[in-house]
Structure formats: structure tokens, C-alpha cells
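Heads up, there are several structures right after this.
Taken together, the values in this text are just the output of simple stated rules run on the coordinates, not laboratory data. Given the structure is predicted, the values throughout are model-derived calculations rather than measurements. Cβ atoms are built from the backbone, for glycine too; each structure is taken alone.
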Structure P
């Protein structure tokens, strides 16, 4: 683990130098990639520095215990060692977790879709409850929550809600929310006090990067034709039908 952490620390120093270079700053795409790597590595390096500091203090405490003749100083060192040892173990556990390979999409923003499922009006109410729960969670995380589209249900709930959520590691924290959510309760619309089971589906989709597609017009062939079918005599004499073919791929 220590060798891996040392390699990460060296890479962090390299990235810290690259991020200030003019050729990186002037290229927005490169700068975005380098900035993300810097931010990800910084978390690990900061925790590693904290871990190294604890190890250094443990060595100092052990040295005092082994060499100091004064009993009071040895007792103080023993007390410090008792506090530092569990702290070392805690930091080791955190670092091991941080070194686990992550999904490259974890840092992406997301599109969240919530749809009422089976359960009638109660399903729409439940979908609204899920929506408000996620909205409050995003606020607690400091994320931006923007509603893209929604359809109200007759009961005051929602048939569907689509939202864009932006922030740090949004997809990594929200991706496991995808699926069918169920609730068993007495609905507000139930006058007999019977328990109903309602469901709502949640889809969490990582936001994709914008891609500029460059098409060489020399690779495009345009064919024009006279239309056929009803529409009068001019349909058969006017070149109103167009077919565009991308020659390298054969797409029409």
C-alpha cells in the first residue's frame, strides 16, 4: 500500500505542475481532465500526509518509551501511543478504501427520472415523496437540483419527474438508487384504513460529455429525385426528394 501511495504522491506533484502550464490552461478539454485528476489525487495525498504524520508520532512515542529514564515522560508517551494506534488503524482503513478502483463515471452529473408505477393515485403521491427526499438530500450534499420536466397526477402527486443534478461525485453516490421502489402504507386517499402497496421507478443516468462531430462534406453524396404518389402533376416533375449518403459508412 505504501508503494502505491508514494506513486500517487509523485503523480500528484506532476499534475500540480502541469495544471499551471499555458498549453494546458489554454485548452479547456485538457484543463478539465487535469483539474479532475488533481482534485481526485489531492484527497488521497492529503489523507496520506495525515497518515505519515501519525506514523512519525508513533515512532517518536516508541523511542521515548525505549530510551527515556523519567517515568512520567514514559507514561505520557504510552498514553500518546494508545491514542495514536487506533488513529493509525482508522487512517489505514480509509486509505485502503480510497485506493479501490472506482467507476470512471462516478464523478459525472446525472439525469434522474422518477415515474409513478402501480398503485393508482398513491403511486403518484409516493413518486412525489421520493422526489422531495432526493431534493433534500441533494441540498444537504451541496448539489444543484434542477427540474427539467414533470407531469402532475390528479391526486397532487406526480406521474413523472425528470431532474438534472450537478455536483461532486453525484453519479457515484446516486447510481444505486436506480430501480423499483415500493412502499406499504395506508394512503391519504384510503377511507377504510387499508394498507396499500405502491411502486415508483427511478432511473439514474450519467450525463454524457458534449462531442463535436466533424463531417467532411467530400464524404457526402446528395441525390435528388422526383417525388411519387398523390399530389398533382408537379410532384412528378419537381426534384423535391433528397437522399443524403455518408460514403465511408454507407449511412443514408
Structure Q
């Protein structure tokens, strides 16, 4: 079987979607129904899933996470496919939404929480994330030169501008929507700059946000171990992303990457 390595954070791991991967580190939150597992089954690939909840680009490149080595160490050069879903934790995207929905307002007085709501801090993080994403793309291309490498961006977590997002304040929604749109653009640009391909999960899921009739992601609710985490994919979302990856696999190869023109981001 051909080898497939999945890299990324909780948006690829699928925390709370049962059942979990046997033997995986508990903090990783890997589901046997996450998109990497579904893609591997659909394409008959030998999967190495090292996705890990809470991962940043540094955890792919250089840093250990809960004792696990940097994710790129899983690459041995024999890969046919590598998928990458990363960047949201670098810029505080999902942490912002979770803090706004789940923590008391007084918690924002604490520095680690308060910085999530600071526009300048979020913009500073966004200004640096593309170089980190490019470093990931270049490192993967170097370690897996024969592989097709797909950056898979984040599913939509917010309704369109002008729509309410539950009890989230408009200030938080506008900031998070700006982060989401910028992260999509930076991910696509990093993919193009490093000879990788882009799977536009965000664009495909605009009408499947948590408050839609057919959500692919979960909104604000208490995080419990037997159900998908808030502001993360549900099982339907993972299945949808898997279909997008399989469709991209069947499309033009890496010598003809998808054009980056006219991207439809969420920036509000």
C-alpha cells in the first residue's frame, strides 16, 4: 500500500468524534472517523496519522507536544500523499471562540486570555503565520519529495456577515471572521509558494456553519469527552472534508496546482 501521512491540529484530529484511535495519546484527540482515516480508506492508502489537538506550526517543525516528537519526523520520503491542517492555534482562532463562548468575561483580565481578544495581538500573529506555513510546506516537500502535499484549510466556524452567531458578541465575531479570512489567504499563498496544493474546506463549508441547517462544525457548548469539541468539526464535517481531499486527489496533480486567484475568504 502507498503511504499517507496526516499532519495537523485538532481540526484534522477530530477530538470527541467517537471512536478514538486505539493506542493514540489521549491528548491528541484522534478519531478513527477523522478526515485522514476516511481518505485513507477511500484511496486504499497506508495511513500514518500524527495529528494532535492543540498543535501549532512549531509542533510540526521542531517542538515536542505532550512527549510526541515534531510531526514532520513521521515523514520518511516514501509518502504518496501528505495532508496538512495547521495555523489556527498559531493565530488564536479557535482559542478565541472557545474563550468567548465558555469562559466568564472576568477571565479576559488574565493575560493569556485577554491577548486573544486584542486586535493588535491577533494581527501580529496573522502577520507571522504565513512564513510559518511556508516553512511547513517547504519542510514537507523536502522530506517527502515524491508526495502530493495538500494544505487543507479550516472548515467555516461562523455564519456570514449580518447573521448572529448565537450569544457571541459582534466584536468577537468580527475579529474571528477577520482571522478566519486572513488565515485562509495565508494558507493558500503558502501552498502556492511551496509547490503544494490547496483543499478549500472553508469555501466549501460557507453554508454549513454551526448555526446552519446542516452544520459541519459544532458551535458553543460545554466540551465533553463523548461528543465533538465546540468550534470543531463534527462527523459530517469530517466526511465532507474527506470528500474534498479525495476529489482533489483525483484532479490535476502537483504540476498544475489550483489557482490562488479570486479566493473567497471569510474576512469581515
Structure R
């Protein structure tokens, strides 16, 4: 059985390229005896006419090629993405340049990053990305910006490693000393700091309030996106005893980060 249709990769239609991209995105679930078909047909067909949304195919493709072939694959993806400025792979390609130091974050690029790339990919840059997004006109009406659980991305330990296809592992910088001031200034120079009380920007409200309570040495207030979100900004030695069941509820990524932090605390206490 073969996964490839009769179409040759160099004459791939949008339909064939889409099929190839979905096969690559599911590469981890494909039978081992079909992997060679993915390498020989799916990858070149996908690259011949990349869909606007196929960044998940990149992860799959990277898993099925050998280490010696990966650089060639990534170079091919960069070239293909250059011809599709609206694609998520174009955004990935531009972000790789930022990570490598040959590009810079701009509000427009940051807007594409949060819309098109997985949150875990940009978590180490989340503080800078948020500050860039706050420069946009009427950012408070940007549904993509407001729906992101910023506290779960920004409030992470220094040195936490993040994998990013096409670049070396990226270390999370932790929370910068001036982030709270920068956020308050950015919000204050636009709609005014009072806007964080609006229900539509609860994610930004929780990040700001978490940072404030940590700076003032106070226990965090109850969060809007998750009751315990503020503890992500607190040193582990200040955490109270929190029952496993109390961590459930609220945003799923915040819940996951709280569980991860709690497990670290338990390991340190053993």
C-alpha cells in the first residue's frame, strides 16, 4: 500500500500538497513501512505548493528525516515559505531569523506569531512579544492577543528549555526585572491602566496583578483565568500547601503549569 497518489511532486496541485501536509502532520501515527513514502513523496509535494496552514507538517517532517538530511529540509522549507507571505511557515521562517539574531520582532510580526505558531514555540519570547503587541492600535480589541494565557507563557523558570524546529533549543529567560513597569507604561500610554479591569483582557489583567503581588511581596489575588494563576509569579518557597484537586479549573495551560510547578516543589522537598 502506498500513501502517494499518481501526481508527481514537481507538479503538485493545492489538493495534493494539502494531502501531503496532513500526512506529514500525522507522521507519528503512520505505520513505519509507509515512512519512506512520506520522505519520497509527501515532503517534496508539500514543499512544491505549501498550504497557508501547515506548520504542524514541519514538526512531522523533521521527525522522519535523518539528522544529516534535516538542514537540507529546513533550507527547502525556508525557500518555499519565502514565496508564501501569508503562510504560517513564512511566519516560522521569519521567527527563526529573530532567534538566530538576524531579524527583529515588530508588532506586525508578533501579531502573526501569536495567530499562527504554537504557544510553546514562542513562550521564551512572550514578554517581548506582548510588549510589541501593546504598541498596536486598539490592541485591546485584538482577539488573538487577548485570548492568550500570558501568565502561563511569561511566568516560567529561568533556563527552561523549549524546542523550536529549525533552531537550537531556546532557554526561557524568566521574568525580566522591568517587565511590570514596561507593561504598565505601555498600557498607560494607550487606553489607560484602568482597562485591565475589562473582562475581555483577563489574561493581561492576571499577568499584571501576578507581577504586582510578587513585587510587593504579597500573596497573589484570586485570578480571573485561573484562581491560582498568581502563584506562578511567586518563588517556590512561598507557595502554600495546595491540594491536587485545587489546581483544576480555569485555563488548561495555566492548570498544566501549576501542576508542573507543584511537582517540582514536591521533588525539592523529598
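In table form, for the structure just shown:
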quantity: Value 22, calculated as relative contact order in percent (Cα under 8 Å, 6 or more apart), assigned to which of P, Q, R; calculated: Q
quantity: Comparison of P, Q, R - label where distance in nm of label points 7 Å out along Cα→Cβ at positions 71 and 95 is highest; calculated: P
quantity: Parent structure of the calculated result 30.4, 114, given that Rg and Dmax of the Cα atoms in Å is the read-out and P, Q, R the choices; calculated: P
quantity: Computed 0.00 for FRET efficiency 1/(1 + (r/R0)^6) of positions 63 and 111 (r between Cβ atoms, R0 = 30 Å, to 0.05) - originating structure among P, Q, R; calculated: P
quantity: Ranking P, Q, R by mean count of other Cβ atoms within 10 Å over residues 47-54, the structure that comes out highest; calculated: Q
quantity: Per Rg/Rh (Cα atoms, Kirkwood Rh), for residues 79-182 alone, the highest-valued of structures P, Q, R; calculated: P
